[in-house]
Each structure stands twice: as C-alpha cells, then as structure tokens.
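Each in structure tokens, the structures are laid out below.
Derivation of every value follows stated rules applied to the coordinates shown; laboratory data play no part. The model shown is predicted, which means the values in this text are computed figures rather than measured ones. Cβ atoms are built from the backbone, for glycine too; each structure is taken alone.
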Structure I
Amino acid sequence: MSGRVLGRTPRPTALSAARRSRELAALGDAPNVDVLVIGGGITGAGIALDAASRGLRTVLVEKHDLAFGTSRWSSKLVHGGLRYLATGQFGIAHESAVERHLLMTRIAPHLTRPLAQVMPLYAPGHVARGAYIGLGYGLGDGLRRLVGTPDAVLHAPGPIGRDEVVRLAPAVRTDALRGGMRGWDGQLFDDARLVVAVARTAAGHGASVLTRVEVAEATGDGALLRDTITGDELRIGARAVVNATGVWAGALDADVHLRPSRGTHLVVDAARLGRSDVSLTAPVPGSSSRFVFTVPAPHGRAYIGLTDVPAEGAVPDVPHATEAEIDMLLAVIGDVLAVPLTRADVLATFAGLRPLLTDPRSGEETSDLSRRHAIIESATGVLSVVGGKLTTYRRMAQDAVDAAVERRFGDLAERPCVTRTLPLVGAWPRERSGEIQAPARLVRRYGAEAAFAARLPGGPGAARGVSAQELQWAVEVEGALDIADVLDRRTRLGLVPADRDASAAAVASAFERAGTVPVS
C-alpha cells in the first residue's frame, strides 16, 4: 500500500441530515434507479458500495439506522475460517481467510488489527489438548499462508510457556497451569464503525444512503418507500431490488427460510481480566469445536462470548440475552480465571441473531447449520441475500450484484466488481499510523480522517473519554440522526446504562453545534 490517503472517493462521503433531505428530494424528481438495496447492515452497505462502484445508480434504504440490527452485535472478530475447517466446510473456510486478508491488508487496515488468542492448558490432559488445539491452529495458519496474508499481519501460532500465558492474560487461573497455545486472528475495533465506513464509501461513489426510510411494499422492479420521520411516501422503479435485511429477510420474501441463532455476549470491566490485550479462550465442556472467549473492547471494557442457541418465535428488533446464557458464559470463562466473574461483574449484555440458512424440513441444530450465503430470487423478482457472516460481507455483496447485473442488465462483463482492491474511507497502512497528526484514540477510530476530526471545535465530552469532536463527527459526517444513533452505534457508549446516562447531554450539545435537531 502506498502512504497516500487510500480511502479517496469520486464524491463526498459525509452523511448528514441535510444530505439525506437533498437525496430524498432528488429521488422524488428522478424515481428510477438501477439498484435498490433494502437493509443498512454490513451486507446491505456492502452491496450498495459494490453496485455504486460499478457505476450503477444505487439507493440504499434502512428503516432504522446503519448497523441497527445484527451487524452491531457481532464478536468484533474478522474470522479466518478455523471453525469451518473443523466441520469440513472447506470452501467457506477458504473464503473467510481470503476476505480477512483483504480487510486487514487493503480494505480496512485502520479498522482491524491482529489479535492473539490464548488457550491456557491445565493438567491433567494438557498434552493431548495442546496437540489438538495446535493442529487446528496449524490448519488455520496454512489457510493464512495460502491466501497470502504475511507474517507481519498475522503471526504463526505455537505453544507458549506458563509464564507467558500469565503475562498475556494476568487474570488466568494458575493452579495446574502447564502452558498454553497461542493463535492469531483479526479483530475489528468496532463492527458498527465498519458498516458506517462501508456506507460512507458507497456514498462517495454516488450511492444514496437513506436511513429512517422503510419499504412498505416491494417487487423485483420497484418499491413503495415511506419516510418514517415525515410519513411521506415515494414510489420508485428499480432494475434490480435486493433484500439485504438479514434475519428479517423472510418478512419481505416468503421464499426465504431461515433459522435464527442467538449469539450472546457479556460486557465487563477490562480490569477484571487484568486489562489483557489478548483473547482468553476456554473450551465449552462437551464440545470439540466451541469456545467461550474474551475480546478487548473500547472504553476500558471487555466482551465475553459467545452462545449459539436457537432463537424461537418472532424476530425482535433488538434481541436480548437469557439468564441461562449469561450463566453459561460466566461458568465457562470462570473455569480459566483465578477469580471467577459473578453477576455483579456483568455491566451489560448484548445479543445478535445470525441468519442461518435452513431447509424448513430439516431438523438440524443451529450450531450445525451452514454459514454459507445464497442469492434467492422470489416469485416477485426480489433478490434476497441470505446466510453468510460479517467477515465475508464483501464477497456476499459481489455475488449479489453479479446476480442482479446478470439477470437484470445482461452486461456483467462490462461491469466487473472492483471492491477487492477498493479501500474504505479513512484507510491507511497500519504500520504507518504514527504519521497521522492526531491523538492515537482518534487514529484508531478514524484512520487517515483522524486529523480532520481532531480539528472540529471543542465542547462537552461524553463518558469514558469520548471527546466532543467524536460526537460532532458522528452527527456531521457519519449520518447520526438522533442521540441513540450516536450512543448506540457511533460510539457504543449506550451499551452500559451508566455511560449512556452520563453522555446524553454532551450528545445533545453536539447536535446543537452541528446546527441540527435530533429526530424524535
């Protein structure tokens, strides 16, 4: 990568209330588009970027906010596909390793980083378990090397001694500790920030990104849109309509059959884990392929996850953890901690629903369902993108737009995908981040754009050291339309109730400085 600002786009990328109003008005004047994308999660944002970067007039609509659904509830990891190797899904494993490589080296090096995964080994049985884990890590590392990810980005795995385990994970239980295995994977600083960056990059290539706009009805050649702020309706035509609503896809397309799986995480103070900068990993009893792990998080927090259980009943806008899931996560991770965590240590929880493809006649458990993605054309002509996972969003988007162009445009060869080499706004070589003239905190969040964010005027800051500049950037550049958008998705302060309460007034002040009023 060169040292220039890699996220340069043909048009401005800033999203704001004013831009939303302008583009809604423009859509009313010219209501026929090439591609309409429904859903503002990582898949929808990726499809909008892919389509717009091919020169297609693209509109993305989201009835809530960017990253409102599953995309903000992930484990914040960029997986290389190790779990899929264990279950024989070699194609998905390879695809995951490829997409991780692209994210970490070209697309979003500023939003990702290598994360060490430390598995402590206890006697008795430490030799056999170490050999088993080492074999898995070795297979995963083979994939890393096969797709070309260099050692400088992700190191080779291997055994580590007892003292090194304690140094890396100070809260670990030391009785009967004999050493550990250390592997490597990618970590996202924040999954919602990735969605916003993809959406802004799409806007920079000409896509209209319209939040608070719901689809009242849709067919393969258009949709009736409703502005949820004003109540105004607009009918538009589209050469292709793509349903990227994830776990909610079945509500728009009856031909889609999904079995949601709930993944739950706990939020704790990082001090309770010794402020470790690694992922401490513990095996789930009775399973050879499932683990509970910790993940370093912003604001002095850490996340602990992850469950994988069927989510029965109607799909909620915001899923919640169950008491049983909280107990399970505490018990499994507690087995490798010197001082096990209790309910009092849990500051908050969050849960996301994975849209797992299934045959409605199948009786498979959700943990056994494929994470593959598919493009399904409904009887109405709507193309639904279902399945998949956050790491492979770019490939899902490519396949979706390929299908749309081939079926609706007939000139696929003339409109090739370019997103393999298209960096997101703010992208900058990780090894040269020290050249950016801005505080390290802002560099971690905004990459090459940190210097611009740092020059915004001062004002009241929020909890956990979040500055007035970060709050105003969310409003003026990242499309936040209300206080919850800033707290819950642009900064993640809303995860912990005390942080939310301490920050609301500062966020309101940011809207005032930006000269806009948050929507109700």
Structure II
Amino acid sequence: MRTKRLAPLLAAAGLLTTLPLLSATRAAAAPADYGPQQPSWHRCSAEQPASYECATVKVPLDYQRPRGRTIDLAISRIKSPDPARRHGVMLLNPGGPGGSGLDLPLMMDGAMPKEVRERYDLIGFDPRGVGASSPISCGLTDAEQSIDRPYRPETFPSDVAWARTVADKCREKAGAVLPYITTRNTARDMDAIRSALGERKISYVGYSYGTYLGAVYTQMFPSRTDRFVLDSGVDPQRLWRGMLQVWATEAEPAFARWTRWTAERDAEYRLGATPEAVSAAFWGLVARADRDPIEFQGTKVTGDDIRSARALFFYPREAAPFVSALKAAAEGTPPPAGLAVPDLKKTLRGAEPASDNGTAVFWSVVCGDTGSWPRDPGQYARDAARDKARYPLYGDFASNIKPCAFWQRPAEAATPMKTRANVLTVQNEWDSQTPLVSGQGLHRSLKGSRMVLAAGGEGHGVYLADPRSCANAPVNSYLATGRLPARDVTCRTPQDADRQRGALTSPLPVPAGPLRF
C-alpha cells in the first residue's frame, strides 16, 4: 500500500519442511552473541548534506545461527546538533512492511523542533530485505502485486491461482531467506544496531507497521527500550488477516460520515441533500459500472474499481468531488464547476513501483509473523461472501484469499504483549490504513502506554505528518523530557477548507495504499 506521503504474501503446504516453532526465550538470542560491530561511516552522497552519513552492518540471517550466513543492514544517521544536550539515539521506521527508512533522518531533521532534535542522533535503516539491506524479490509482475481482488464465485478459482502463484514464486526465488524476514528478526536487527552504536538503550519513532515493530521490540528487549512513539497503531491482536479485515469494517462508518458531509454540500456536489440520497447515488453508480463500465479519465471504471477506493472515504473533501465527477461522466454531463478531482489511477491503484521488493517483504512479514492464516481456500470464499454482505464497500476484498494460505509455516510464534511498556501511542480519529479501533487495540495491548488521540484528525500518520496537528505538542514534550502524559490525551485539530489529504505537504513517506500499513 504505497503513496509517498506521511499522512498506501512461501511454499504451498508440504512443499518445504516446516520449521520448528522456537520458544520466545530461546528465539530472542541477543545480537551480542555474534559480537558488536563498529560502523564505518561515510557521506551518503555528494548530492546530500555532509552531515547525512551512511554505513553497513552485518547481522545473522538466522539469529539461532549467529555465526552462519549474514545479511547487510544499511543504516544512516544525522548526529545531534548539540552534543551537550544529546540524550541518545533515535531509530526511525516509516511503516510497510517493506518501507525504506534510510532517508528518514534527512526528513525528520528539518521537521523536528529544536528542543527535540538536539536530544538525538537520528538513525535511519532499511529493514532486512528492503532497499539497500540485502533486498529480496519474488519476481512478481505488476498484476501479481495487486491485492485488491473482489470476491465473485465465478472468478474465485483465478484468485486461488493468483495466491498460489505468488507463494510459489516467492519460494522459488527467495525461499532460503523469506522465513527470516519477520518482525521479530527486524526487532533483533534494531538491537544489533543499538549494540553497534555502543548505546545502552534506543529511542524510536515508528509509523504504521512501524508501531508493531516497535511494540515487538519493547517485549523482546524491555530493558533497552527508552522513549518510544508509536504513531498510527497496528493492533497486535489482529495479526495479520485481521488488519486487512479492519479496512472493511471501519470503511463503513467513514462512508456514513462522508454521506452526511456531502449531503450538507449538495449545491456543490449534486449527489443528494440527505445522507440516504448520497448513499443511493453512490451505490447506483456502482451498479451501473458493474453493468457497463464508466469511461472516466481515459479508463474504464467498474463497480469493483469504485469500491476498491474505500480509503478515499476517510477524506470527504476528496471523495465528494471524485464521486460527483464520476457521476457526471456516467450521465454524459459536465461535472460541477470548480471540482478538484483526484487522479483516478493514483486513487484506485496507488503509486506502486515496478520493483516487487516492497511486496515481497510485505508478504514475508505478514505471512511469516503468525500461523493464524486459514489454509483452506473454501474458508476464504465463505468469509468473503459473508463480508461482502456485511461490509459492502470492501468486505469481500479484505476477506478474499491471500498468498498466506499457501505460505510456509512460521518459524516462530507471534510475540505476546505481556511486558509493561511505558510508550506513547498516537492516532488520528479518521485513519484509513490503521483505523482508530486498531490504534486503540495497540494502546490496550501495551500496558503502561499512553495515547494521544487527534479527534477529527484525518490521514495516515500524525506526528510531523500534519504540521498543524494538535498531537505534535504532547509528542514533542515526551520526546524532549521522557515524561509520559499523566493520562491519555484527546485533542482536536482545527478543520478548515484546505485540510485534506492532498493539501498538506508532508516531510515523511508513510506507506499507505493497496499494499502497506
């Protein structure tokens, strides 16, 4: 799921020998077992500031064999501008799974206020398998990278074939590596970075999937956890099929909110003067496009295409002109004057790169973190049919079969959230990728955490993603002082005419689209 803004699944059962489940204690082998490294820092490139330094460290592919095969971890840093006030190091992660974090120090350096920035050396890294860190590939075509597959009984066999093909291709091309591209191993890598930097503890800012990565670190290495900000939370109880399905359940209240908002502006969008009328206009468009695809912006748009834009309805100011212009195209009439209509291809498909590196890592983590994925294709068909009726906007997309149905069994069990974690979680009320109920689930799972909720806030990614977010102040205070708020904080970010997803220029790339949390 990827568009560049801070605010977008190996083997079939029996094809590979199932790896034994490791106990949490044994599997948390410390990076110190293979000896600390001292990075050899160098300027990242002549085109970037001299203060932006890069290095590579070696880590075990399998931490149970610390002196076996190694892989590269690409890391970067910008030092604190005031060594006298320096508190320590802050690792950064933009989300994914599959997002590159190497450039994050550059982006955060200019976005953080002085009282926070001077406290930390900012440390970026590409997680294992990503970007410059021994990247993996499954050799997938662009079509094979698409996750948005609506359920229909007549096309379900092709969905099963797609899921099996992705799993088979990944096994054939990277099967020796993929079992080790997991959240727990990436958390171990973070601790290896800590060790290589000579630090006792790390601080951390992680967005989206990065919240789960950070939460796992707090459980595996609690004594090395310092100031952690987990922004736009992944619910550990929903790994990982549940995190796809929550897109469907939470799209419904977002859609209802959109119908109310749009009905109040009927003179502008001409979609109906009541929420019921707006909803009827939308579903009429879907039915019409199912019968006869609508020519729009040079593309034939089907009803399934329209429904796949479920994330758009978390942003009423974007959804309303899109649906209004689509309705005009269907009727062969000019759209209402002055509409700022989102680009169809970006709205429906995101901005996925040609490389399948991010997709390969995504499925490796999502399938390899948990053994809870069903193995029976029939269960996916039944669930998708049920959820299409329950959550008509996106329910069948979310519950349809995924490559994890044919993936190798995980090497480790998912990480239990049992250890107290005095961290700060941050959440927008209207987040399309990690909806509010997911962020609340993360907060509940981490005993001792505090939550900052931006009521009315829209967008995926909060801290520094929106310069005007009311959440920035409490996060800055925590990072500067290390003191958590005494209780959870709910604030309200002012809403005005230009507050929409496309109107704010964000300094950071939080992946958000059809293949990222």
*Consider the structures I, II: one of them gives -9000 for helix-only ellipticity at 222 nm (-39500 (n - 2.57) for each DSSP H run of 4 or more, over all residues; to 500) as calculated from the coordinates. Say which.*
I
*Work out the source of 5.0 here, i.e. which of I, II gives that when distance in nm of label points 7 Å out along Cα→Cβ at positions 126 and 334 is computed.*
II
_Origin of the derived value 0.05 (FRET efficiency 1/(1 + (r/R0)^6) of positions 174 and 414 (r between Cβ atoms, R0 = 41 Å, to 0.05); candidates I, II)_ = I
_With Cα extents along the principal axes in Å, for residues 246-373 alone coming out at 49, 30, 24, pick the structure among I, II it was computed from._
I
*Given a computed value of 17.7 for mean projected area of the Cα convex hull in nm², for residues 222-445 alone, which structure among I, II does it belong to?*
I
